[in-house]
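Nothing in this text is a laboratory measurement; each read-out follows from the coordinates by a stated rule. Bear in mind that the values here come from a model prediction, so they are computed numbers and not experimental data. Cβ atoms are built from the backbone, for glycine too; each structure is taken alone.
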Structure I
Amino acid sequence: MKTISKAQIERMIRVENPWLEHPHKIPRYFNDLKPRDYFSLLYPYVIDKKIKRSIVLLGPRRVGKTVLIHHIIQKMINEKVNPRCICYISVDHPVYNGMDMEQLLAAFCTLNALDYRKDEVYAFFDEIQYLKNWEQYLKSITDRYPNIKCVVTGSAAAALRLKSLESGAGRFTDFFLPPLTFYEYLTLLNEDEITAIEPGKDGQMSFNTTNIDLLNERFITYINFGGYPEVALSKEIQANPERFVKSDIIDKVLLRDLPSIYGISDIQELNTLFLTLAFNTAQEISLDSLSKSSGLAKNTIKRYIEYLEAAFLIKTVNRVDKTARHFHRANFFKVYLTNPSLWSALFSPVDENDEAIRPLVETAVFAQWFHAESNPLYYARWDKGEVDIVSVDEKRQKADWAIEVK
């Protein structure tokens with residue numbers, strides 16, 4: 001029986017690392033794309049070798065993790081990091097099947113006359129969730145080889161986050177790349193000049209616009225197509241978002257990622273629950289109502305919701321009262337899609353007169369904050385009132401700010 005040869009592995013490494021040869025450039029496809037705003041936030045963590053921590057780059061499918069990595073690699077080369085010390089491996093490629101992280105490193109370093117046990121190496125491992133026991137290998141490399149800086153990425157994010165917290169305490173830094181924010185979307189279209197950001201009172205920023213009609217028009221387009229860079233830039237994909245967003249983002253998560261990671265046997269149950277939650281984005285729901293409508297046990301629903309949050313398809317938000325205090329029993333909660341363009345791909349694009357526009361606007365507003373590491377977000381409801389989004393200072397148990405979407 002034939003096996004994959006060393007020559008085939010080395011050939012793939014050369015293909016994935018074209019900067020090893022003159023002119024030491026990343027592929028043109030990546031180079032022509034505009035960097036995301038998160039580039040400037042992540043780059044210092046990658047280049048800093050004083051703090052001995054590996055980086056776990058988390059995020060949904062198709063938000064640009066691989067592009068971001070390549071932009072970082074090009075900047076490193078521009079800043080005189082030896083290109084032959086920069087290793088990129090797409091872990092899910094069949095050629096690498098059966099190889100662990102250290103074996104992959106060894107193959108790259110052998111090809112480039114390096115000794116990974118002592119020479120400086122920047123190693124980028126893409127789609128790491130498909131490598132069994134990746135967190136144990138990453139922990140071992142981080143502990144044993146201070147000369148190696150590792151960055152790993154993955155889409156099945158909660159599985160990655162859970163394992164990184166279990167095995168990487170003090171060794172891994174988690175960095176989350178969300179879908180495009182509205183400002184990033186405008187920047188990607190070279191239309192950020194229609195917004196004006198100015199210093200406001202108490203150190204807060206004030207946001208204005210030079211063209212309110214155009215801003216509203218672009219906001220509707222953002223709701224329908226703005227979450228993912230490839231969709232935002234392609235009129236062809238926008239003409240049929242179901243083909244790209246549903247097939248390449250949603251279905252691959254529901255049909256491949258989650259079943260393979262969590263051992264889900266009844267995929268149809270999971271898919272039906274997700275469609276119900278997606279259609280009711282920004283609406284208050286309860287486990288009781290979900291159980292009655294789906295016929296699923298409450299514990300099964302809880303588990304499926306955790307899985308869907310794991311893949312960054314949804315985000316659950318708990319309720320507080322009018323004094324911003326928690327309820328002892330969370331009977332009711334809200335579920336948001338992580339980006340409103342998922343709704344458009346699943347059901348249909350909307351305009352400003354569509355009955356679905358109000359919850360989708362709220363979903364879009366929520367999406368600007370859900371990835372932040374600041375105070376957690378809730379919603380408030382009591383007998384005679386409600387507030388859509390509330391940021392709560394957990395130490396003071398008081399509302400920090402609130403938003404009502406109309």
Structure II
Amino acid sequence: MRNKHRSIIYFLLILFLFVTSCNITKYVPKGDALYTGATIKVNDSTMSKKEKNKVVDLTEHLPRPKPNSKFLGIPLKLLFYNLAGNPAKRGFIRKFFRNLGEPPVLLSNVNLGYNVKVLKNFLENVGYFRADASGDTIVKRKRAHATYTLEPGPVYTINAVNFVTDSSALSRAILKTRPKTLLHPKDAFNLDVVKGERSRIDAILKEEGYYYFSPDLLIVNTDTSIGNHKVNMYLMVKENTQPLAKKPYTIDDVFIYPNYRINAKYSDTTHDKSSNLYHGYYIVDPRHKFKQKLFPRIMRFDSGDVYNRKDHNLTLSRLINLDEFKFVKNRFELSPNSQSDTGRLNTFYYLTPLPPKSLRLEINGDTKSNNYVGSAITLAWKNRNLFRDAEHLEVRANVGTETQYSG
């Protein structure tokens with residue numbers, strides 16, 4: 001009998017979903033249609049079925065907007081939205097169903113021309129330089145579906161990669177990165193790979209002192225005139241690159257402010273070198289909150305070191321992992337001692353301390369498999385800077401009880 005009742009409930013539920021799904025266009029405005037999604041078709045007799053499927057897989061996520069989401073083929077969220085009734089009416093129940101659901105995605109929100117441009121640009125970015133695309137919609141019973149037809153044409157592959165250089169130190173540094181380039185002959189042209197190559201070179205240059213350099217200063221020109229659907233690539237530095245970005249930098253002076261207050265009316269950020277120098281670092285700490293010997297053990301940059309991103313990030317990580325500072329801020333400033341061929345950077349570390357002492361109360365409850373239940377209270381006191389050298393002292397006091405409730 002119970003199984004019979006369950007079958008009836010399932011049948012009624014399916015019947016309800018079927019009936020309501022037949023009426024999902026009930027609140028679609030007059031003159032508009034419910035957008036049900038897009039289909040990508042590839043029209044190219046020179047491509048194999050596998051190649052066409054690959055193009056479809058690459059592009060099917062691009063058209064916008066996305067249609068209403070579905071569960072087991074049923075737009076459940078749209079159904080819940082429709083259960084709220086007329087969108088102009090208000091009420092707690094109506095608001096509940098509208099929040100639970102989603103409004104219908106309408107054909108009027110679909111911009112065919114924009115989607116065609118997106119599809120065409122994407123194909124060009126992955127090597128289909130002669131790609132074309134078109135779009136159309138079919139409307140039936142207030143439901144609309146978009147179809148985009150792609151004509152990719154032949155894919156262009158890399159014939160040769162040339163690093164265009166001159167006699168500058170920057171060009172020599174870029175040329176040294178060539179053995180591990182991401183651009184290889186016979187590979188299909190791909191704009192994302194080109195961007196990845198620029199980022200790869202920038203990361204290497206950052207390790208060699210080129211602090212002001214950026215990936216955007218590299219340009220890759222392409223030449224498709226060689227024929228046979230091949231392309232020659234020429235990687236070079238932009239002509240309008242500023243002199244600051246063309247030279248490596250070394251560290252000049254390092255200033256550390258271990259008691260910096262972000263919201264204070266006044267924080268001591270003096271650059272006075274007369275009395276703050278300790279082992280090559282200018283430590284500005286008038287209140288002597290920390291011992292000076294703490295910082296040379298942490299810092300990775302010494303005066304005269306070549307700037308590199310690895311030591312930059314490692315120093316910040318060490319300062320954060322001390323669990324002494326709420327905020328750790330770092331900046332670099334061009335030093336007056338910079339020269340024409342090699343620049344120098346002054347380095348500043350602004351450290352905002354955490355409260356040195358803290359008290360924490362924890363209340364826990366637990367159960368065990370042998371039917372014991374219990375509770376515990378933990379009181380923890382912590383000093384983060386006991387002897388002014390970032391030492392941590394933590395004292396805990398625990399009290400608890402446990403009892404067997406059955407068995």
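Using the calculated result 76, 58, 27 for Cα extents along the principal axes in Å, for residues 118-349 alone, pick out the matching structure from I, II. Write out the running numbers ahead of the final one.
On the way: I: 58, 51, 46; II: 76, 58, 27.
Value 76, 58, 27 for Cα extents along the principal axes in Å, for residues 118-349 alone corresponds to II out of I, II.
Using the calculated result -1.00, -1.10, -1.20 for log10 I(q)/I(0) by the Debye sum over Cα atoms at q = 0.10, 0.14, 0.15 Å⁻¹, pick out the matching structure from I, II.
For log10 I(q)/I(0) by the Debye sum over Cα atoms at q = 0.10, 0.14, 0.15 Å⁻¹, the value -1.00, -1.10, -1.20 is produced by structure II.
Compare relative contact order in percent (Cα under 8 Å, 6 or more apart) across structures I, II and report the one with the greatest value.
I
Hey, helix-only ellipticity at 222 nm (-39500 (n - 2.57) for each DSSP H run of 4 or more, over all residues; to 500) derived from one of I, II reads -7500; which structure?
Working through the options, I get structure II.
For mean count of other Cβ atoms within 10 Å over residues 86-93, which structure out of I, II has the highest calculated value?
Values: I: 20.2; II: 9.2.
Result for mean count of other Cβ atoms within 10 Å over residues 86-93 over I, II: largest is I.
Can you spot which of I, II the value 19.8 was calculated from, given it is mean count of other Cβ atoms within 10 Å over residues 78-85?
Numbers: I: 14.5; II: 19.8.
The read-out comes from structure II.
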